[in-house]
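Input: structures, listed below.
Any read-out appearing in this document is the output of simple, stated calculations on the displayed coordinates, not a laboratory observation. This is a predicted model, so every value here is computed, not measured. Cβ atoms are built from the backbone, for glycine too; each structure is taken alone.
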Structure 1
Amino acid sequence: MSEQSTPILDRALGRLDLSDDARKMLQHAHKRIQMSVPIRRDDGTLEVFLAWRVQYNTVLGPAKGGVRFHPGVTLEEATELARWMTIKCALMDLPFGGGKGGIQVDPKSLSRQELERLSRSFVRELHNLMGPDTDIPAPDVNTNPRIMGWMADEYDQIARARTPAAITGKPLALGGSEGRVAATGQAALYVLQEWAKRSDKKPKDITVAVQGFGNAGAHFAMLAHKAGFKIVAVSDSGGAIYAKEGLDPEPIHTEKEKGKGLDKVYSDTSVRDGKDHQELETNKLLALDVDVLALAALQDAVTVDNVGDIQAGVILEIANGPVSPDADDTLYGRGVTVLPDVLVNAGGVTVSYYEWIQGRTGDRWSAEEVHDRLKARFDRIAPQCFDRAEKDGSSMRDAAYAIAVERISAAIESRGDSCYFKG
């Protein structure tokens, strides 16, 4: 299968003064693993699912990244996501490389028992290539603390040891970290607040529409509402709702969580099930005349096909790759500010890093301590990105990639590059 770099990474590599060694290493994945993951279905039949794990670059440390359960998972997608994780970890100055993986499955078609078997089977297939010093999985699309708990327990059983740093995003009782569930949404808010401060705008004057009301999007919406931003629309896979005067996301989230029930892993309710808001076609949310469009669903939500419909002046990328490269260039040309995913949604991996530290040391941090550490890191990194974009006259995405690539390149060059060995 083919492996290609991305236009954004290529642009960063072309603009910066880097060694050839750094360019070559960043254009290729370190390891790409394909697995067949078998499970016994409840009716006694055997089913085998395709799965992948990509360890893109490990110069700065062990691979770090999520595992997603989705019918659309492919090796190419996993490679692209692992490349983004490489950039994200470097940008946030974490001692990790980038990894990503997933299973090609519709998890909502599985029973609870089948879902557990699948989670454990995935770890059995990957066990020799993962661990606290090698590759540390975490939650992603359609995976959650319970699923990571099953994976962590399976890893421990095979290793015959208690290894809480092997997997992050676990339940608190199994060594998870306080603050992990809300971390992605919380960090997205920090970036939005930095933009508002630099733009001399007050939160109460900023309207926000949120596409994707899963964990990250819902927590962002609730936290942004509490911070004074005006949330006027939210959507999920079941529909969208709109309220010109603004809405409170917390009761919507509470009602949606009830849809999980005691016997379900995934919710079967939608934000549109509420009665107090105007229903909206899901695709119409992207075209709303709002100040900020927060994209917290899946990749390629905005492409060349619908970029002309975008009216928001700012796009907040909470999902991975919600704006395609071509659409990104179009938006930049129109003067739309895109706050990039590698910065905006890095709260999850940052708190995963804190969980990894706690797992290795046996320490336990309070929610306040985790929050303070997360805020301090974003208070340091986010301004660096804004300042770099201003200095280079570039987009925020190009600025973030430049900072990350320079950190990775410095580590590669420190080990000796072609120039050094040629004398």
Structure 2
Amino acid sequence: MQLRKLLAAGAIALMAIPAMAQENVTWWDFLSGGDGVRMKALIARFNKEHPDIKIISTTLEWGIPFYTKVRTSVAVGQGPDVMTYHLSRLPLGLDEGVLDQVTDEDIKNAGLTKDSFFPASIKAASSDDGKLYALPLDIHSLVLYYNKALLAGSKFLDAGGKLTGINNLKDFEEALAFAKEKGSVSPISYATGDDGGVYRVFYTLLRQQGGELISGKEVLAGDNLQKAAKSIEVMTKWATNGWQPEQAAYEASVALFTSGKSAFMLNGVWEVPTLVDQEKKGTLGFKWGAVQVPNLMGTHTTWADSHAFAIPAKNKMSPEKRKAVMTVIGWMEKNSLAWAEAGHIPAYKPVAESAEFQRMEPNATYSALANSASYDPRSPIAGVASPTYDGALNIISPAIHGYAEPMAAAEQVKQDLQDKLR
């Protein structure tokens, strides 16, 4: 009887202790495919490890639909607590007033510091006056994939099967000619009929010449027009010589490489899992590698962007909710090794410099590009799903297929984008 009384008293006492308050964090992302699978796994891990915070996630359609939804939700004060964001879209986001500043206190609550990120990514995450509006999760860039079988017997593979000897455009085009002679259908594959594929190659070649697409309020100012024409000229030569596919959609450009018909592929790091998975299944049929895009035009730099975490403007979060949001972001940064499996380079340097990441291939091989990445111009008409991408599809892509002279195409890009800046 006495025991029953004690147990009953204990139960009453436990009922009197308030349950741990749980902060629900509303999360929006645009991550599909392999990226989506990996992020959902990270969210599940976070929720399991944090009984006091629960991420309630929603995945929306990538590109313009996502950013339109963000703009609309902020206007009516019903945005999420945290969202993924492309840093290339940050200038437009600031122009639209949809992003909240990430304060020093926020960074502290996340257990992070600005210095723990690669400088290029922090600059891309900041306004012109240095205020931070997002925290970069990764750096994803154009890289050069190569098929070792189609380069066998050339001077472009060393004894260990690694790409070598490509130090300028002449070297690269010599490698393309070798692959063509060896039977490669399209020695260099990229999405020649797709806005993103064309833009990223064009922008890389432009930036490697020290070119600027947009300077303040002027498009292709001064000799940048000639540099843009030169970039288009190079891409046109690849088409004229039969080195690249004609009007290839994105999926077709990847298939050309994975089927062994292309010696090289210029594509984002996000295709690394595709090749890794096919290799594991034994369906790839050749050995491959991926490296930073070589210095073809004089400067070693490459187009890049970042997935980042941002907080929508006009949010009505309590201090406790805001701290929970920053806890989420901080945890994601510190556990971004799992995210790197999608081919990305962690923007958080302690992870990028860790022994675990340095063993991750081919990521570690091309990770040096994080120090020389070229983000899109800081302009509201640039970035993912922007007028600059439209120009690549509507003007540059036809030009490289012979429908316009390189200089005429560059002048058309200048005129069209300049009109949108006015």
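Quick one: distance in nm of label points 7 Å out along Cα→Cβ at positions 25 and 113 came out at 2.2 when computed from one of 1, 2, so which one is it?
Clearly, the read-out refers to 2.
Given a value of -0.28, -1.14, -1.29 for log10 I(q)/I(0) by the Debye sum over Cα atoms at q = 0.06, 0.13, 0.14 Å⁻¹, point me to the structure among 1, 2 it was derived from.
Computing log10 I(q)/I(0) by the Debye sum over Cα atoms at q = 0.06, 0.13, 0.14 Å⁻¹ on every structure in 1, 2 gives -0.28, -1.14, -1.29 only for 2.
Given that semi-axes √(5λ) of the Cα gyration tensor in Å, for residues 73-248 alone, derived from a single structure, equals 39, 21, 16, which label among 1, 2 identifies that structure?
2
Of the structures labelled 1, 2, which one yields 56 when percent of Cα pairs over 14 Å apart, for residues 257-304 alone is computed from its coordinates?
It traces back to 2.
Using Rg/Rh (Cα atoms, Kirkwood Rh), for residues 57-152 alone, single out the structure from 1, 2 with the greatest value.
Biggest value here belongs to 2.
One of 1, 2 was used to calculate FRET efficiency 1/(1 + (r/R0)^6) of positions 145 and 353 (r between Cβ atoms, R0 = 30 Å, to 0.05), giving 0.75; which?
It must be structure 2, since only it matches.
Using relative contact order in percent (Cα under 8 Å, 6 or more apart) for the comparison, can you identify which of 1, 2 gives the largest number?
When relative contact order in percent (Cα under 8 Å, 6 or more apart) is computed for each of 1, 2, structure 2 gives the biggest number.
Kindly point out which one of 1, 2 the value 0.70 was derived from, the read-out being FRET efficiency 1/(1 + (r/R0)^6) of positions 65 and 361 (r between Cβ atoms, R0 = 41 Å, to 0.05).
2
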